[in-house]
1. With Rg and Dmax of the Cα atoms in Å coming out at 16.3, 61, pick the structure among 1, 2 it was computed from.
2. Can you tell which of 1, 2 yields -11500 when helix-only ellipticity at 222 nm (-39500 (n - 2.57) for each DSSP H run of 4 or more, over all residues; to 500) is derived from it?
Structure 1
Amino acid sequence: MYQPIHIVALPVDLVAFATRAPLENVAKYWPLVYERLRNYGINQKLVQIGAVATIGTEVYSFKPVEEIASGEAYEGRLDLGNTNPGDGARYKGRGFIQLTGRSNYRVASTALGIDLITSPELALQGNVAARIFAWYFSNRGIDKPCMVENWRRVRKLVNGGYNGWERFIGIIERLNNANSNF
């Protein structure tokens, strides 16, 4: 008889420990992210580990943030779709993975049915940021290298390089070491 596999979310206290993020932020946002990963069918243990390490590396606080920089450096960047004056600042990085550029906001808007073009600040709302994150992980196939523990590939797909590698792999190691009974 077929028995569905029950997958459990990584515990909030473990995620906070591994990422060194405030427990209150993890308690508020990790369940939202987990639920969205589950909606995409990519909530396996190794995918959760990759997701937690990604968020813990991209935003140390484990909450959606707006890029500190003004966004002026993105002004006129055609590779980001920033074709109108002010697009650099308007579509600077936001969320758990720092969605950046008019074209990326447009693609996410279309995929998720959320008007991020008119209201890019929506990417800072927890539920929206979680939706963007899970969609991004699914859309880019980041779950696949997670499932074979190809952590360098995960980092490259998210970041385009290995920026933050030491923090990322440290979170992976803390999750693996502390979570042997998961």
Structure 2
Amino acid sequence: MELKKRTDAAEWVAAYVAEKPLLAESVYLGPKYKHPRGQQEVTDLLLVHHNRALVIQIKCQEDPERRQDNKLLRWVGANARAAAKQLSGTIRSLRERNYWCDHPTLGRVEFAKRALFPLHGIVLVEHRSPELQLPPELPLKIRDVPVSYFTLRDFLETIRTLKTFRDIVDYL
């Protein structure tokens, strides 16, 4: 698999890390749906258990060393807002469209609309500044689905620590 951007690599790593404590069969990277302009991605990553889904959008910088202070704050805010907007489309797609995922173990897995219940939306934004705060206007609910915001590293550590879908959901 050729990865073109750091975000592509981060999505792959997030899926790989999630497969270790969870079952690989419950991790879906880049599900897609058919659109008149070609196939479109539903979301970056789905973690699924008993038809309930954690819906994840990931944003990474191409060069994380390039931005600092106010530039980093603006980038994180803009990308967290963009990911939240994408989550709105993702939740709508899960409810209104048929979609599929080419799973490494299961092959092509087809999902009918409403087959998965979006339990929680998660925005992962990469940055390395421990004191950085997100803009307060970011939504905590989108289409009646709660939303949480993490750094990529913190969320992956949370998955490794909690180990089960139920524990992750309880934590969120």
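1. Label of the source structure: 1.
2. Derived from 2, not from the others.
Read-outs throughout are calculated quantities, based only on the coordinates presented, and are distinct from any laboratory measurement. Remember, predicted model here, so these are calculated numbers, not experimental data.
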